[in-house]
Structure 1
Amino acid sequence: MYNKDQILALQTLTKDFLQNPHNIELAKLRDVLKFHEYQYYVASSPLISDYEYDLLYQQLLSLEAASPSLVTKDSPSQRVGNSLNTNFETVPHLVPMLSLENSYNAPDLVDFDRKAQEGAGIPKITYCVEPKFDGASISLIYENDHLIRACTRGDGIAGDDITQNIKQIKSIPLSIPLSKYGIQQLEIRGEVIMSKAAFAAFNDRLKAKQIATLANPRNAAAGSLRMKDPKEVAERNLDAFIYNISFFNLIPGAVLPELLKTHSGSLALLWNLGFRSPQKEKSIIEGIEGVIEFCTVFENKRDELPYEIDGLVIKINDMALHEKLGMTSHHPRWAIAYKFKARQATTILEHVEFQVGRTGAVTPVAKLQPVAIGGVTVSSISMHNEEYIREKDLRLGDTVIIERAGDVIPQIVQSIPTLRKGDEKIIQFPATCPVCNATLEKEEIEAVWRCNNPLCTAQIVERIIHFVSKDAMDIKSFGDANIRKFYELGLLKSIPDIYTLDFEKISTLEGFGKKSVENLITAIAASKKQPLYRLLYALGIRFVGETTAKTVASHLNHLLDLKDFSEEQLQSFEDVGVKVAKSIFHFFHEPQNIQLIQQLASLGLNLIQTNTTAVDGNLSGLNFLFTGTLTQLKRSDAEAMVEARGGHILSGVSSKLNYLVVGEDAGSKLEKAKKIASIRIITEADFVELIN
């Protein structure tokens with residue numbers, strides 16, 4: 001962006017201003033500060049110290065305070081807002097922000113190339129390959145050289161207006177020389193990230209304040225965008241890569257800039273405008289074979305980068321072909337994301353903790369020598385059950401390979417027996433509950449050992465945690481830590497106690513100010529009006545998930561009607577099998593459970609099924625099931641879309657299932673569905689097209 005002469009001139013001005021702070025011209029000072037922001041945040045080549053930058057910045061604030069009428073929209077001082085945002089307005093994108101189709105191997109890329117060649121009508125295509133940044137997507141709109149709006153991806157059609165927070169990211173210029181290129185309006189896309197160094201430094205500051213550290217750079221970046229105080233956003237030292245021009249309007253009479261005829265040219269234009277585009281990281285490659293080779297080599301170098309990426313994006317370089325190929329309702333046909341394989345690392349299995357869940361299931365949890373993997377430090381991993389430990393031959397002291405499946409869920413892949421020294425110990429599963437000392441039991445058809453003592457304190461706490469959770473009674477401000485704290489203090493000993501809490505005493509506890517207590521009171525009161533299926537799910541009956549709870553509730557007038565249903569009658573409900581029916585029947589024939597429900601009724605909770613009219617839509621009469629990790633939609637949102645269009649959600653694979661929607665890392669449900677010819681197996685992208 002700056003040539004050699006400009007750099008020398010601005011650096012000379014910098015020294016003059018530092019040496020003669022009382023002889024500064026305001027407009028030139030702004031230029032100097034913008035220049036140093038660019039050098040630090042975009043070029044990664046700072047020419048002055050942070051202290052010197054701060055001195056100049058303070059001079060700017062003083063001069064503008066003395067002459068408020070001289071403050072400009074693109075002044076560096078305008079990055080920090082004057083007040084806190086209380087909420088975020090939803091604003092539309094000029095062009096929908098579509099997702100990318102994902103690929104995971106060479107055959108996927110070959111198939112993408114084949115379709116592109118057929119659509120373009122040419123035998124070989126030139127691609128632009130760039131990193132797939134692991135951050136939070138944003139859209140920026142500039143008009144007449146100035147940033148006028150910034151927003152999140154949202155639902156792809158509209159997003160949250162986060163303009164004030166985006167102004168805190170100093171690699172995003174507040175003004176750019178659009179008119180120089182004949183452009184009047186520009187909408188661009190990018191990714192807000194936190195570098196590995198900035199993430200580590202920020203977590204160090206949190207540790208020093210004895211505040212919980214953040215999980216990974218991506219979450220840190222995404223969470224920052226919706227913070228209410230822009231000053232807090234500024235403290236996180238975020239960065240941004242801008243990688244796509246999605247819309248532009250030319251000044252009347254202007255000619256399309258030559259650079260906009262190719263994607264690589266648009267990256268160069270963005271760089272010239274002052275953005276940190278992947279201009280240096282990109283590669284122009286002719287033919288898909290070269291792209292595949294580049295992906296393989298680049299994946300092995302990902303740890304050398306100063307920021308996290310989770311793959312590469314392959315885009316057709318010729319912009320005319322973008323227009324010709326067009327897009328689906330979900331993704332453009334001229335681009336695809338190549339996702340890297342799950343991250344792996346080796347560490348030591350130091351010891352095992354046995355944790356008791358709400359249904360009494362005892363789960364072994366591996367405590368590992370902490371190891372960084374995919375931007376997260378992993379020190380604990382569930383080992384599921386005793387059979388899992390035996391199958392993988394895991395021992396205390398073993399060196400184990402771990403991975404984050406889909407770069408999210410950590411799991412142990414295998415032990416490495418050849419590295420054993422001889423002092424490793426076989427993991428002994430306990431015979432009694434590690435909390436209440438009751439004898440553990442295991443049914444023949446299950447792999448799980450259970451504590452069947454209903455008074456086990458671990459189970460009581462976990463049942464309360466489940467009861468207040470988002471998909472159950474959704475009592476906000478009532479997290480796990482608060483429940484455990486209230487239990488230890490004797491304020492909460494059972495589920496009904498939630499509705500008789502001593503708020504006067506709670507208000508004396510550290511961390512519970514007036515507003516916190518008011519929020520908790522409001523959330524508890526609101527939970528009394530939740531629909532019946534939520535209460536049924538919240539009771540924590542074994543094998544009864546949210547979907548099954550909806551099915552069962554639809555057959556009831558009152559929750560206690562279930563006392564009168566036989567196992568055979570329960571099995572007549574769609575999606576309720578022998579195991580689920582037996583569990584429901586058993587639960588509603590235990591006196592203490594009936595007493596619990598009656599207590600909740602006396603406390604004002606809703607036990608009645610409200611009449612609902614069947615929805616008639618384009619999915620009426622069709623049954624759906626989702627498996628694996630969805631990348632564009634939340635599972636709950638996708639299921640709600642089905643139900644809103646008249647469809648039904650099943651909890652398992654059976655001949656009644658019409659569609660299995662498959663996300664990343666799909667498992668046994670996919671394999672089972674493949675054996676039933678009547679089931680249509682579709683991708684998440686197919687599902688989005690179907691519902692539209």
Structure 2
Amino acid sequence: MKTLLKVGTRGSKLAMIQTQDALERLEKLFPSFGFETLPITTIGDRDLTTDLRASPDDFFTRDLDEALRKGQIDLAIHSAKDLPTPVAPDLDWFWLPWREDPRDAWILPRGKTFADLPAAPVVGISSARREAYCRTRLPQAEMRTIRGTIQARLDQLDAGDFDAMLMAGAALKRLNLEDRVTEWVPLSDLPVPAGQGYLAVTFRMGDPILTKLRSYFVKAVRFVGAGVGSADYCTLGGLKDLRQAEVCLYDILMDEALLTELPPDAERVFVGKRCGEHSVKQNEITTLIANYARQGKRVVRLKGGDPGLFGRLAEEIEELDRLAIPYRVRAGVTSLTVATTGTGMLLTRRGVSRGFTALTPRAAEGAVSGVGRDVREKMPLVLFMSLSVASDMAKQLLDEGWEKTTPVAIVYDAGSNNEELYRSDLLTLQSQITNLKSKIAEDAPGLVLIGAAAGTAYRRDTGALAGQRVLVTCSEALLEKASLRITDFGGFPILRPLIKLVPCAMQRDVTTFDWIVLTSPSAVQLFMEQARKGDLRKLPKLMTCGPGSASALKTFGIAPDLMPPMDYSAEGLAALLQAHDFTGQRVLRLRSEKAGTLLADVLREKGATVEEAVLYTNEWIRYEKLPVFDTVFFASASAVESFCGQFSAETLQGKLIVAIGKPTEVALAQVGCKAQIIGDEATVEGAITSLAKDAVLKC
């Protein structure tokens with residue numbers, strides 16, 4: 001049975017069309033949801049005289065907001081640029097990812113050009129931004145406010161009330177009126193609001209169904225410790241996050257060389273603070289982070305040093321916790337470490353010092369607080385390498401007067417894939433340690449945290465994957481893509497590549513062929529590493545199975561000449577080949593030693609002379625034991641073979657199994673395992689998004 005949701009929207013033709021398109025996309029993604037559309041007239045629809053430049057922020061949303069509050073609708077769909085700033089605190093929102101052309105467009109009467117305009121044309125505009133641009137483009141023009149539906153505005157133009165109009169091209173395209181565009185305005189000439197071309201969904205704050213639905217469209221925020229003094233102190237994980245960022249909010253207390261790691265088109269937002277000189281208030285930073293995340297952007301919050309040490313991380317993650325937006329924190333190298341270990345003033349040294357106290361004299365609102373004994377005794381206590389004597393330490397603290405209910409946390413293998421966290425209090429710590437000795441290796445690295453801080457933890461149940469530990473078994477070439485999307489969806493990638501690709505030397509002159517067949521990103525990478533030693537301009541035409549391989553080729557400045565439009569698999573490419581004639585053409589099929597003969601067989605049927613060559617072999621990567629995991633992702637039959645050869649198929653009982661495509665699904669079936677999730681597309685992206693959709697549908 002479908003979950004029926006009532007959807008509010010403005011009643012104009014444009015609003016109904018764009019809402020229906022959005023709902024069809026949502027229903028295709030999530031078949032268990034059904035939608036009933038309820039048109040609602042807004043103030044902006046009833047009042048056609050108020051100049052939009054002077055209208056209130058909620059001119060087009062207020063009535064829809066009230067319908068949400070009264071329970072008449074479950075969600076509302078708006079043009080994203082119509083949302084007020086800020087959205088009312090009792091409502092929540094997110095953008096849908098499908099963007100129409102964001103550019104503005106000039107519309108003149110049919111058959112007219114700019115050369116036909118009078119000396120002082122009357123131009124219809126609806127925003128101060130467009131007015132400013134018009135004054136540059138047509139300085140003699142008379143600016144007049146234009147209101148009404150898109151068709152009503154066009155009618156006014158055609159009736160001679162205006163000589164030209166400037167408006168959002170997205171509206172014309174959605175109404176199939178693109179033929180009315182006289183000239184598109186480049187974004188470089190007229191920047192547009194961030195939401196132009198996007199649609200937004202609003203809903204009641206905390207609605208469990210809509211919050212879960214949103215989890216598919218938002219990406220986990222990354223909090224990255226920039227280190228101090230030099231970019232050298234940012235971790236490798238932090239650099240990876242920066243290289244994938246779409247928005248970066250950064251502090252002043254860092255090396256700005258780190259910003260060069262960002263993609264060229266990433267948005268850079270400076271939110272730096274110095275003591276007593278706050279350029280952006282903390283609550284404003286928190287709001288920015290949440291808003292960019294709700295827009296579907298991959299956000300990196302780059303903080304000097306380590307985010308968790310005097311970095312006001314708590315305030316920023318509390319808002320994300322409230323909104324159930326996922327996040328991940330990359331610890332950083334702090335000034336504490338750099339100023340001591342980096343200079344030789346070692347804080348711990350056998351026979352000299354067994355530990356240290358670190359605190360700030362700064363209290364709330366910039367006040368100064370003392371560092372007396374009463375203050376220090378309330379600080380969290382961290383005991384390193386103390387598991388074997390932790391119960392003795394607890395007894396000593398209790399004897400000194402510590403409360404029996406003081407929280408205690410025991411952390412093993414911190415920062416690794418095998419990290420485990422156990423909680424207790426001072427009174428029960430001894431029994432907790434006794435129980436853990438049967439579960440944890442005696443030499444496992446661990447520490448004990450005692451105090452109020454031990455009672456807190458990051459929220460890990462948000463995002464579409466809600467903290468699932470996903471074992472990723474694919475080759476090194478695909479690990480980063482899989483890890484990126486699992487983290488985006490709020491999961492934890494556990495990276496265990498099970499196969500290693502060993503390249504084989506090519507013995508053929510590839511320039512004597514008409515076509516080369518490459519069916520995976522790994523094949524592309526290995527082939528291009530050899531081909532780039534020669535003249536890439538002499539390469540024959542290339543055919544690939546899908547966007548993953550095409551993306552790998554793009555890094556070398558090359559695009560595939562043939563690729564299936566939808567079914568990204570060997571079968572999809574084979575179906576596409578059926579529509580082509582390869583008579584008299586020579587084709588080189590580069591493959592692994594275990595690839596099937598389907599493509600070569602089809603090409604021969606279509607008249608080609610096909611030679612096959614093994615480009616790489618698969619070797620197992622071996623591990624002594626498996627980490628803890630909930631879900632496993634297999635990207636090849638070879639990975640299935642390696643896994644079952646090392647750990648047996650029985651290990652997969654009770655686990656959620658994801659297969660990238662049909663060949664992997666077949667390989668799993670051959671060992672008695674069923675893949676519960678198959679990628680909608682035979683790509684890493686397709687498989688992980690299918691996993692996320694499955695998680696949302698189970699809500």
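Read the figures in this text as sums done on the coordinates, not as results from a lab. The shown structure was predicted, so the numbers you read here are calculated from the model rather than taken from an experiment. Cβ atoms are built from the backbone, for glycine too; each structure is taken alone.
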For this session: Using the calculated result 0.05 for FRET efficiency 1/(1 + (r/R0)^6) of positions 138 and 642 (r between Cβ atoms, R0 = 41 Å, to 0.05), pick out the matching structure from 1, 2.
Result: 2
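If we compute distance in nm of label points 7 Å out along Cα→Cβ at positions 162 and 258 for structures 1, 2, which one ends up with the highest value? Intermediate results must be reported in sequence, preceding the final value.
On the way: 1: 3.7; 2: 4.7.
By distance in nm of label points 7 Å out along Cα→Cβ at positions 162 and 258, the leading structure of 1, 2 is 2.
Tell me which of 1, 2 gives 91, 74, 56 when you compute Cα extents along the principal axes in Å. Provide the component values of the computation, followed by the final result.
Values: 1: 85, 67, 66; 2: 91, 74, 56.
Attributed to the structure labelled 2.
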